[in-house]
Structure I
Amino acid sequence: MSLGDVLHDTDGLVVVVEQLRGRGRASGAEVEMSVFAVYWSTEGGKIRKRAAFTEREAALEAAGLVS
């Protein structure tokens with residue numbers, strides 16, 4: 001996994017694009033996909049919840065950034 005763009009970053013809430021890569025065990029086929037991840041953290045900065053979405057709007061909606 002690698003970090004792409006940071007879409008939103010405020011105290012306790014971060015929305016990012018993550019690049020996921022993998023390889024099939026049996027086939028050896030390489031795959032890559034982007035996911036939009038929302039991270040909610042505590043006041044101490046520890047992650048308390050993470051949710052991943054395949055669409056940008058769904059991630060922003062889950063983060064409460066669009067209605």
Structure II
Amino acid sequence: MLRNNVYTDGLLSGMKRAIATGKHYSAGGRGAVGYVTRDDCARAAAAALVSADTERRVLDITGPDL
């Protein structure tokens with residue numbers, strides 16, 4: 001199972017409000033969100049599909065920094 005984190009393109013939908021208020025709101029709990037691009041998620045899915053690893057597991061697909 002692949003669990004994609006929050007997509008970076010979602011930042012754009014709230015950008016106008018963030019600029020107007022000076023604050024960015026997200027569902028990141030304590031503010032830690034590992035934004036990830038859809039392209040990176042697609043690459044991770046392709047790598048998982050061609051992997052020789054057949055063990056059942058969950059893979060968190062996330063960005064490099066929180």
Structure III
Amino acid sequence: MTPAMEIWQKECPDDYNAMVATCPLGRVGDAEQDIARAVLAITSPNLRYMTGSTFMLDGGQQRG
């Protein structure tokens with residue numbers, strides 16, 4: 001969720017709700033709470049042995 005997404009939500013609620021309905025988690029990801037925390041985790045010394053991994057931060061929307 002970003003300021004632009006919040007504007008879209010208010011101005012086009014039907015379109016916004018249709019998009020959210022496609023999210024398996026039932027919500028839009030938050031840049032700070034969802035994305036930034038994952039970035040901090042993968043750049044921390046706790047995961048220093050990890051290489052070549054892909055993290056899907058899409059709330060389950062990626063379908064194979």
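Quick note: the coordinates plus some simple rules give every number you see, no bench work behind them. Because the structure is a prediction, the values reported are computed rather than measured. Cβ atoms are built from the backbone, for glycine too; each structure is taken alone.
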Comparison of I, II, III - label where relative contact order in percent (Cα under 8 Å, 6 or more apart) is highest: II
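Can you spot which of I, II, III the value 3.3 was calculated from, given it is distance in nm of label points 7 Å out along Cα→Cβ at positions 15 and 47?
Numbers: I: 1.8; II: 2.7; III: 3.3.
Only one of I, II, III returns 3.3 for distance in nm of label points 7 Å out along Cα→Cβ at positions 15 and 47, namely III.
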